[in-house]
Structure I
Amino acid sequence: MKELVLASRNKGKAKEIKEILKHLNLKFLSLKDFPGIPLVKEDCKTFRGNAVKKSKTYQRLTKKLVLAEDSGLQVDALDGDPGVYSARFAGKEQDDKKNIKKLLKLLKNVPEKKRKATFKSVIAITFLDGKTTVVSGAYRGWINFKAKGKFGFGYDPVFVAPRFKKTFAELSPELKNRISHRAKALKKAKKILAV
């Protein structure tokens with residue numbers, strides 16, 4: 001059984017990744033399995049840059065197969081923000097409620113037609129030989145006027161999936177894990193990891 005390090009400290013994200021990749025013959029390891037491992041600073045200007053940096057660095061430190069993901073929300077009316085700063089949009093501490101509150105405040109007077117947004121996910125897989133493969137996925141929707149739903153994490157309560165006319169947080173985790181930006185990227189990652 002291959003060991004795969006999930007280079008994420010976000011519990012919601014790690015849970016989704018494990019769920020989507022569960023049919024592969026993999027033993028999932030987390031960064032907690034490597035005491036004293038330093039935190040990689042996500043200071044790149046792109047999701048790809050952050051994912052590759054985390055993947056390559058953690059592979060070097062753990063000497064294992066590593067999957068790192070960077071994702072976020074790009075809102076058209078905010079010129080693509082919060083983008084790579086999605087997790088820390090309202091401050092250094094990752095706080096989903098504060099991030100959503102700030103986002104809704106910034107979009108307060110923006111009409112529905114102009115609230116379009118894209119969830120983007122970029123996954124980098126670094127192999128034992130140091131080679132890295134990158135895949136991505138995106139999901140287009142719009143930002144609701146208020147938070148709705150009890151599932152998911154991050155911006156899920158305000159991101160509307162047009163096809164279902166519901167926020168990601170109103171969709172069942174099973175459905176979200178089939179259609180989301182992360183699901184699309186992981187579908188491609190699955191093919192790479194299955195080899």
Structure II
Amino acid sequence: MTNKNISEMIDTVFDLEGGTLPAAYRAALWTALLGQVPRLAGEKLVGVLPLRSTVSSQGMLLAKRAKLVMRMPTTIAESAASGLTGQQLDIDGSTMRVGDAKKRPIQPYPTIHAELVTGSEDEVLFVEDIRNQMDELGVAGKLICGKRVTVNDGQRSIHGYSLVLHDLKPEASLLLQYAGLGVDRQFGCGIFVPYKVITGLSED
């Protein structure tokens with residue numbers, strides 16, 4: 001990578017066992033993860049991808065094959081996996097057991113998307129800020145700003161937009177997946193994953 005300030009990242013994918021979690025689980029999950037692997041707190045780019053789930057009257061029901069996916073520097077992935085595998089996490093009174101871990105290298109895709117990127121409530125200002133962040137990373141690409149998104153992490157509401165980035169060169173794609181955009185990576189924000197090919201959509 002040309003940006004020497006960004007560490008090489010990898011996705012560590014853990015099996016999960018559990019039933020329901022609070023709908024606003026994100027802050028509690030991060031606290032539980034820090035309880036097992038305290039050094040995660042010192043890594044600002046560590047991210048926790050949103051859990052696959054459906055909303056029920058009891059809260060958030062984990063999908064049968066739900067995984068805990070954490071994006072982290074390759075230098076700490078092994079120790080983090082060791083610290084979490086086999087642990088039972090308390091998520092605001094709900095229990096989730098972390099199973100075996102597998103490493104999943106991050107691949108360069110020309111089109112990537114994030115469920116929620118934090119930023120201004122004004123879409124024009126949001127897009128402008130995203131372009132500035134991309135300039136700071138030294139990457140170029142086209143973007144499609146999606147719908148306004150709000151999630152509750154258990155302590156506060158987080159606002160932003162869904163975002164698709166496309167026509168990316170391989171190095172730019174990797175760098176954006178490594179660094180992310182916006183803030184609150186630990187709550188699942190600003191984390192980019194591969195997206196299907198887009199045709200016929202308007203773009204900025």
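Figure out for me which of the structures I, II the number 16.6, 53 belongs to, where Rg and Dmax of the Cα atoms in Å was derived from the coordinates. Label of the originating structure: I. Hey, distance in nm of label points 7 Å out along Cα→Cβ at positions 83 and 107 derived from one of I, II reads 1.8; which structure? Answer by label: I. Among candidates I, II, the computation of mean count of other Cβ atoms within 10 Å over residues 67-74 that gave 25.8 used structure I. Supply the structure label, taken from I, II, corresponding to helix-only ellipticity at 222 nm (-39500 (n - 2.57) for each DSSP H run of 4 or more, over all residues; to 500) with the calculated value -9000. Value -9000 for helix-only ellipticity at 222 nm (-39500 (n - 2.57) for each DSSP H run of 4 or more, over all residues; to 500) corresponds to I out of I, II. Quick check on the output: 19 is relative contact order in percent (Cα under 8 Å, 6 or more apart), derived from one of I, II. Which one produced it? Clearly, the read-out refers to I. For FRET efficiency 1/(1 + (r/R0)^6) of positions 131 and 163 (r between Cβ atoms, R0 = 35 Å, to 0.05), the highest value in the series I, II is held by structure II. Looking at Rg/Rh (Cα atoms, Kirkwood Rh), for residues 27-138 alone over structures I, II, structure I comes out largest.
Throughout, read-outs are computed from the coordinates displayed, never taken from laboratory work. Quantities reported herein were computed from a predicted structural model and do not represent experimental measurements. Cβ atoms are built from the backbone, for glycine too; each structure is taken alone.
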